[in-house]
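In what follows, structures are represented as structure tokens.
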Structure I
Amino acid sequence: MALMPVADALSAVLAGAEPLPEEMVALDAAYHRTLARDLAARRTQPPEAMSAMDGYAVRAIDASDLSARLKVIGEVAAGRPFERTVGPGEAVRIFTGGVIPAGADAVIIQEDTRVDGSHITITEAAAPGRHIRPAGVDFREGDVLLTGGSRLSDRALSLAAAMNYPELAVHRRPRVAVLATGDELVMPGTEPGPGRIVYSNGYALRALARAEGADTIDLGIAADTVASTTSGIRRAREAGADILITTGGASVGDHDLVKQSLEAEGVDMAFWRIAMRPGKPMMHGRLGAMRVIGLPGNPVSSYVCAYLFLVPLIRALSGRKAIHHVRERALLGRDLAANDQREDYLRAHLAEREDGALIATPVTKQDSSLLANLAAARALLIRPPFAPAALKGDSCEILIVPE
């Protein structure tokens, strides 16, 4: 089978990925969830004209010059309106957030007044509307302020609360199950024996999935047998996983049994090799409603493939409007040789020049097993298939990876 181009592989992974059903959650549980519907304000904010400062509510015509002397007839605090109308020559003591009483059309701040018993004199002339927040200056009932498909930020939750929503309709979180394979793997904290390595891929993959809003299921490590691998696949289905991620066993060796096991369980395979580096031996298929992504075992390949394919899939299932990574422009920090037929994603350091331009310098060693280089990288520098040699300072495309 010919290597599938990266763009075609991503299209296959995302094919038919519809948002998961919606559910109602309390505001405190909605952070970073995806809003399922447009949200219209249930109230006008502020509902009435309110003071923006501590001072005195007055009729501007009565306080237009510094000879004004006004009688204080009452007080307004937030939540305690003044019931009378302000008449000629009158003022009402008012505090920030207090409702502007009828008859008043300006506020003189307290620093611009002098108190003389039950009267005030002014040191700054009033102007109509000054220091007043008009009714609806923030939003009005019926205004659509949050749109379906947006990921709810901390600020969006505050806005939803002000719009008078105690709970929100959001899409269900995708459930991502991670199954490692390989007799050579041991858990962190274990002393590896001869030929063994410490398992690391799952920790990055689950963290990446959770950062995108998914719930994760750790299926542990399967031995290099069809029986053990198929058992893990069945446990993913029983747990209700929307996505099953396997790591390792995706190459063509005699002990790489993941594809065989997936097909034995009825997975309809869409592809199992793609034209990218790192990550050529990646697989994708469907088992009923569960989507399967088979990642390579090398940690860099595993992470880069997950970042490129798993993240957009989680976003699509979450109902997000924006699911694709945004490519940015940078300048090469060193010369690069011509590329072959595979699309390269080079780990790179980033620096910023005084003029704001980003400088992307690929690390020298790009071996797909080097975790230290991956952890230190801030970007993936994209080299298209058959890209010609490039010189330091040439323009390039990058994906900035999470800090």
Structure II
Amino acid sequence: MNDTLRRHAPSVALVLLAAAGTFALTMGARQSMGLYLGAINTQTGLGLASISLAFAFGQLWWGLTQPFAGMVADRIGAGRVLLAGVLLVALGTALIPFMTTTAGLVLAIGVLAAGGAGMAGPSVLMAATTRLVPAERRGMASGIVNAGGSFGQFVFAPIAQGITAAAGWVVSLQSLAALTLLALPAAWVLRGSARQAGAATAAAATATPPLSTGAAIRQAFADRSYRLLAAGFFVCGFHVAFIATHLPGVVAACSLPPAVGAWSLAVIGLFNIIGSFAMGWAVGRWRMKSLLSLVYATRGLAVLVFLLAPKTEVTMLLFAAVLGLTFLSTVPPTVGLVAKFFGPANMATLFGFVMLAHQVGGFLGAYFGGKAFEATGSYDWMWYADILLAVGAALVHLPIREKALPPRAIVPA
């Protein structure tokens, strides 16, 4: 960041508060939607399968919006994209009680709320943070922003449940919609374009203009390290979505009380915060590709130990704690590697495509978890797949070249 940009940039603390707070509010609202599934089913009579379609579509749409939101943010600035995203989350959440058809629920939950959360999601927030925070602080900064999303998941569920118990599920949803609007001031703090920052930096250094969006995408997909990074993040999405969707079912299959499932999800959220901070600290001290390999190897070992251990409440909670430490701790080093490879100019776009790979994996993890249980009556085959994928992800990061890529002579499109 050159001297002119630094003089006009908000403080690091304000940037982190804006980005982490936005992620907490949008992710907290989005991850709390499952609490209303039973009430929506009772109200509409559509059946769980039809309602689940809206939730499943939302998982995929959240990922699909991120590279395109990143392209727009890189071109016109993160502030406008975040403003639109927050408003869409609030609108979609508020409209849910008024939807009585599957198509209506797909629109409210899957398109508006999930799409808005994608626009105000990790690709735009991490890119804005990378642009506004000095390079030496980016690892910890990405960990703090990531922890914000985890904190939102941890806090919003009990708030939603409390309001539902006191005033009903409709008022609860309307309250969540209103709470998300608290993120609107962050759009002003995080305003500006990564391309402008990249252009200023390039001009100061070499007078070379940044690549266009199309050229940057072609450069990224032509690079083997970027493709390997996306493949690893696909595995992360598979793990995270399977666990988030089916862990209560795993608890029931182990003949444990339903409360253990709720506590396990809470423990994952709590330890996810710890893991995010720890990874943000570690990114500045060790090679990021090695940290990613360690995280995936730890996941695979944890699943193996869980399969061999007796299925008690203590075992389940300890397993949840280890999962929480590795749950989204993959985000800071993944963000850091994309920034290290290609710089800030097209960061939102390029990390958005990596997030898309994550969500495609998430869609498959959630879907195949249900299919495996229907076919076999247990989740064992999903755990075997988790172990194999974790080993593969640990190995696939080792060939990544962790250094800034040399400039390539690509004519902007």
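What follows is calculated from the coordinates using simple rules that are stated; it is not laboratory data. Model, not experiment: these values are computed from the prediction. Cβ atoms are built from the backbone, for glycine too; each structure is taken alone.
If relative contact order in percent (Cα under 8 Å, 6 or more apart) is calculated from each of I, II, which structure is the one that comes out at 16? The read-out comes from structure I.
If helix-only ellipticity at 222 nm (-39500 (n - 2.57) for each DSSP H run of 4 or more, over all residues; to 500) is computed to be -26000, which of I, II is the source? Working through the options, I get structure II. Taking 5, 23, 33, 25, 11, 3, 0 as the value of P(r) over Cα pairs in 10 Å bins from 0, in percent derived from one of the structures shown (I, II), identify that structure. Going label by label, the one that fits is II.
Structures I, II were shown, and FRET efficiency 1/(1 + (r/R0)^6) of positions 108 and 356 (r between Cβ atoms, R0 = 25 Å, to 0.05) at 0.05 was computed from I.
Set I, II, criterion distance in nm of label points 7 Å out along Cα→Cβ at positions 228 and 260: the highest-scoring structure is II.
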